[in-house]
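Only the coordinates and a few stated rules stand behind these numbers; no lab work does. Note that the structure is a prediction, hence the values are computed from the model and not measured. Cβ atoms are built from the backbone, for glycine too; each structure is taken alone.
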Structure P
Amino acid sequence: MSEEKRKINIGAVVILIISAVVFIPFGGSAVFDAFFSAGNTSFGKINGEKIKYEPGSDFYNAVANTTNLYKETYKVDASNPFYTKMIVRQAYFETLRSRVYSSAVEKSGYEVPEAAVDASLVKYFSPDGTFLKAAYEQTTEGEIKTLRENYEKQLVFRRYADDMFGSADGLYGVKTSSKELDFIASLSSEKHSFETAAFDTSVCPDEVASSYLADNGAKFTKYSLLAVTMDKKKDAQAVLDSVKAGELEFDTAVTEKSQKYYTNDSGELSGSYGYQIDGMFDDVSSAETVKALAADGISEVLPTKLGFTFFKCTGTPVEASVKNEEVVKTVKDYVKSNEASLIEKYYLGKADEFVSEASVHGFDAACKKFNIEKTEIPAFAVNYGSSSLINSTASTAPLSTIGNDRELLEKVFGLKVKEVSTPFVSGSNVIVAICTGIQNDEADTVGLDKKAANADESSAAFVITNDYYDKDTFEAAYAKVFVRD
């Protein structure tokens, strides 16, 4: 390839970032042709027309162009399985979008002017702004014809996008009034700043663990048990009968017969606390039967959630003690997983005490007393749902989690300067906030019309994907073509 034609290919990649990728033909990608040569596979269809990877098809162009986009712009290896699927999926979605757009324009009877195709062709051969005559002359008539056909399709696509969402030069599409832009920009003007104190609910306090253990000690009694589990009750019963008859050692039954769903290779229970044994059964009585076994006692075959199991007791149960660090850690993990509301309730109580302290001695003094690091939150505006049209959002933890919570936004933005909030829960924190300032910035409308158009086009792409994406067909086709044993 000549240097001039290489420049054209690289320049076209830049165009792909802002236009459809299904039209400008780079030629197939060697990375993907090697896979697709295995067969002519359909990745789905739209309006009765299949989406196939075959030379000249829109999906073929989309895959090749998206591959070049990732290689030239993002410098990634398209043969990496992670990027391979990302590229094919993106090309598939672009194919869906182009067909929907193009179909709508074709139904309107619109015909692309020859002059517009000529202008696109000139731009293609002018990657640096200067027309590369030598590159044009090296291009065959067949290649020029293909380029013209694909640019005509691209212009049909762009006409729909321009009419619906506005064009870069402002000639086409819905126009946005200055008053509307001023209104949207004003939503970013009023900003509030805060300081926060956060209690991390992902940490179970010692007090909560001790209290829970005192009330639920039986859950953390530790048992010494061996177990043999088999998928069928009759098989488990036959093995148990052999053990009881002295024909088979229990250890041998473990190593040679057990499925070991609940044990290690030696037959010892992987989870030997009371609550873990309870979790093996659908009925409480079976769990109590096992926990009541005397030393060297063997149970009958019992139905467990996985298979059928019989147990042997090898020692005396050990009651839980708050002095045992392993037990305390187990209790904390259990409470975090199963009784998280207790932790939240504890910290809400602490946060109430914090508010009382702050109201008398100040926010900083309260942070010091409760050993909490204060966080300063830069001023931001209300942006419910994190709209791309509002140039502000809460990005600093712990308030970064409130953007989709209307009640919390109303709560914190309802604070007056120097007013302390009541405690509230967001994410994994119980939070107390104080408003430190309210400012009104000048409304900025620069680029807002483009943001609005991009938001509309993104929404349209989302709707098209939801309406036409056949996930099962796509995934099956992808697995057939790309997943190798």
Structure Q
Amino acid sequence: MEKYNKVSIFIILFATFLFAFTQFLLINAYPTIMREFNVNNSQIQLLTSLFLFTTMILIPFTNYLSDTYKSNHLIIAALFLLILGTFLGCQSFNFYMLLISRIIQGAGYAIILPISQSVLLKIAPNKHQSFILGLLNSVINIAPAIAPPITGIFLAFLNWKIMYWLLLPFEILVIIISIIYLSNTFENKKTKLNKKIVTLYAMGSVFLSLMLLFLDLNIIFSLLSGFISFLIFTVFIFLDRHSEVSLINFNLLNFRIIKLPTIALFLVMMLLLSVESILPIFTQSILNYTPIESGFIMTPGTLILIMATFISSKLYDKNQNSNIIIIGVITTAVSLVLFIFIDIHSYMVTTIIVFCLFMFGIGCTITPLTSIAYINLDAAYLFQGSALINTFRQFGLILGVTLFSKAINFISHLSVYHSTTSNLLLGIRISYIAMALILVIVLKLALSLKDLQNKISLSHTNNSNIKL
């Protein structure tokens, strides 16, 4: 690998890490922010949901951006949005200003997430592509390992806003380095957006956001918004599939080797951030642990996730089969069943072990699924495939964290028990049961994917990628 490529890879990985670190930085501070701004459990999840929703909405446009602008300019623009959002977060004097800062950061992440994957796949040798994707996933996964304990330490002595101030110098440094060293790797061409398709996509996204936001406030309005969103997206998908210039190339899903891992990845991502968001609330509100203790409970599990991601990427590079995915899904399911039995009398080490088991399973699943989808894409459809896969990935994150947080909030207010803690625990346990059922679907998809790979010659797959 050329020296220049190594420098570029380092810059891109570091920039992506900063975005991921920012995304997870506040999770352990949620209970503190809830008290400071007087918001409930459902409202505090908006800090995550709006970040992810902004990312999900904007990712499909990266295909157009990749054709129109230089890759280094896009990365620099994303970093500028990160700096702007971080600065506003430092100045937040109410909950709404903090939400705006998260939306701006999410817009930057929407640019850099698919762009970084596309750039890395272009500059990395073919034989190392799965490893590079695994390295990118590992870097992204380092963030939740480092962020919770750091947040816990600062919350014990300082205000949570100090963490944002400390991030600014690193963000400014990486944007300066990017300006100096990064160059364009894209072949730009004239591309026009279909205004009718873009309008439908925007309208569908608005009604989808209304459905999620009002899910526990006005169920009738939420369901109506969801129905309207469904109708709009149905028309959008139909027109987009038959358009010469598509926003999201759904035609790629006609190929099962793309469709199966993409849907499985969507379902797995529903679980990842949901569990990571639920755990601090569980440990602090039910087990009465401090933010520092809560952060260190999550740290070993996320380190296990990094290790599992690295190992699974190497194994997939070597064996090119779905066995590691099946192992990961089964391990994750076992951990969720064990989570159901954790209560106020459980030891801290029990929670740590079960969370480690969960993260190991997730780590064995995400990278191979992503690799299968990307490696089977022809270079001409790399940007479109990246937009499609990352849209599903981000939608899984936002749908999972929104639905499960609102379900927990709804169940905890049913007052099944006299104790508030018992009602909250009931909501969390029911969420874990629902997650375990979702994994049954993922397991079926993984088994189907294994059968499909057995029918396809690996040499033919590697040499003749998908062409539409």
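List of remarks:
- Parent structure of the calculated result 53, given that percent of Cα pairs over 42 Å apart is the read-out and P, Q the choices: P
- For helix-only ellipticity at 222 nm (-39500 (n - 2.57) for each DSSP H run of 4 or more, over all residues; to 500) computed as -27500, the structure of P, Q it came from: Q
- Among P, Q, structure where relative contact order in percent (Cα under 8 Å, 6 or more apart) as derived comes to 22: Q
- Which of P, Q yields 7.1 [distance in nm of label points 7 Å out along Cα→Cβ at positions 185 and 265, calculated]: P
- Structures compared: P, Q; top value of mean count of other Cβ atoms within 10 Å over residues 113-120, i.e. the largest, recorded for Q.
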